[in-house]
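Listed next: structures, encoded as structure tokens.
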Structure P
Amino acid sequence: MLNAAWLETFATLCDVGHFTRAAAALNMTQPGVSQHVKKLEAQLGQPLLTRDGKSFLLTPAGESLLAIARRRRAEESALRGELQHDDPSCGEVSVACSGSLALLLYPRFMELMATAPDLSILLEAMPQPRVLEGVLAGRFDLGIVDHSPTHARLEGESVGEDELCLLLPADRAVPASFAQLDALGFIAHPDGFAYADELLGANFPDAHPGADRLRQRSFINQIGQIPEPVLRGLGYTILPRSGLDAHPGRDRLQVMALPVPIRHALWLIQRRNRSLPARTRRLRAEIAEVLAAL
């Protein structure tokens, strides 16, 4: 690595074109300036300049080094400007969450990006273990999970709850028993079996045989399409309320009232003690507002 102090001395010397003036500009002695140049030459193994009376000329190696020194100056200046101007409407933010939450949040994210052309929001839907892994590894700025993170390098904030909903067509008579519900047929999906065991097991403890023994009418793994067969009267399904609220046909669906509600906590997580830029703090507040309204 090139020594930053030596490099700045060399760049200043080239700017003013004189050893004495360079020493004055840097608050150094003239021998000190010469010493920095010699150290750079020793490190690179090539002369950087040739004397011409009281002035000097750059060698090809000196010209190349000066270009690097000026690029570094420009990069440092840009960094200082960035740090002094933390714009909440500029930069990139990455978020990981479940598919149903992604459907709910992305319309709000699009509204934000429409008003902030320099804001880039990356949203990825994935299983909860991968959300935790991704935030921990730094691939995502924010994540949403259903429990307080236990890893020492993660921290979280409780921002709401997501209720499991048993969905039926709005014009369908509510089943009077588990047998009538099962006769409709279950529209299964990757998370549906776990949801069924939670919700049906709590509300029909004597009748629910286990998700693997439900009368399955269909299976689909596209989160946005799961309510479609329910809308067509082909069966029932179980989704978090976030998945229901995000669906354009939600007015044509009904949530079956059950005596024992099941709600999953929602935790907004990030790397512990990480200082978030303004754009991430802004998006974090937006996410918390949406989830609190569930």
Structure Q
Amino acid sequence: MGGGNVRESEPLRLGRILYTNVWPVYHYFDPSALSFDARTTTEVPAVLNRLLLSGELDMSPVSSFAYGTASDRFLLLPDLSVSADGPVKSILCFSKMPFAEAIRGKIALTNTSATSINLLKIIAEKAYGAKPEYVTCEPELEPMLERADAALLIGDHAIRADWADAGYVVTDLGEEWKRWTGKSMTFAIWAVSKDAASRYPERIGELSEALSASKRRSLEDLLPVARKAEAELGGKLSYWKEYFENLNYDLTRERLEGLGLYFRYAREMGLLPRDAEIQIWTDTTQIRVNE
């Protein structure tokens, strides 16, 4: 093919989530150590979701919901996710009254992640039978709660608001999901476009192993990651160590079952345009995982 050499020389376009929750996967990952050229874009999930779906990125961690909207075009890298088997500590709903009451009024949604927004909608409407009114806002707690009865924050915005301890009721959506379904919740996954996977199988294999190796090394001792978070975001070292230890970074059968249930509920509520099929990338074949 005439364009083959040109394409081989093009950098692989990678995304990276801005939030701390992915740090264990990236702490020891050095893109310059890869055998090929890679260009990284670091952004909030909503921006990465858009870039990956529009073909401007080849591989990126994205919100689970974004993958679900176009699962036929992407494969999941094995053994990588941001999941919680219970409380997640950084996807929080703040309210002036008990959660079950607040979600029957108006909810201010962060504008940064589709997965958490739709998880809240699923919990409010399916688990509690509520029909709240939703407004989308910048992720600033006080202005959000001036407009609404409850406010959803995620990532570092949620963590900082929780630290402020302003006397609001704080509801952890990972905990709510676990209590209701008995399953873990997967918030983000690493997706590679099928186009990039077919064009660059060796690159994707090397990239997948480099990310997994970084994650494994981080999980052997989370103290360096926790120290970095303490230095850059403040808070206590003990908080960050517990925060990272609490999250799951694997993609086991259990994670996939929870993810499949989330997709099913999202589809039933009309949030997803079609059924989501979960497919895992391997260096030999594509594995389809049915719910």
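Bear in mind these aren't lab numbers, they're just calculated from the coordinates by the rules spelled out. Treat the numbers as computed from the prediction; the structure is a model and nothing was measured. Cβ atoms are built from the backbone, for glycine too; each structure is taken alone.
A few points about this structure:
- Origin of the derived value 20.2 (mean count of other Cβ atoms within 10 Å over residues 169-176; candidates P, Q): Q
- Each of structures P, Q was scored by mean count of other Cβ atoms within 10 Å over residues 33-40; the highest score is held by P.
- Value 1.00, calculated as FRET efficiency 1/(1 + (r/R0)^6) of positions 121 and 177 (r between Cβ atoms, R0 = 30 Å, to 0.05), assigned to which of P, Q: Q
- At a computed -0.43 (log10 I(q)/I(0) by the Debye sum over Cα atoms at q = 0.09 Å⁻¹), which of P, Q: Q
- Origin of the value 27, where relative contact order in percent (Cα under 8 Å, 6 or more apart) was derived from one of P, Q: Q
- Read-out semi-axes √(5λ) of the Cα gyration tensor in Å, for residues 81-216 alone, computed value 39, 19, 11, structure in P, Q: P
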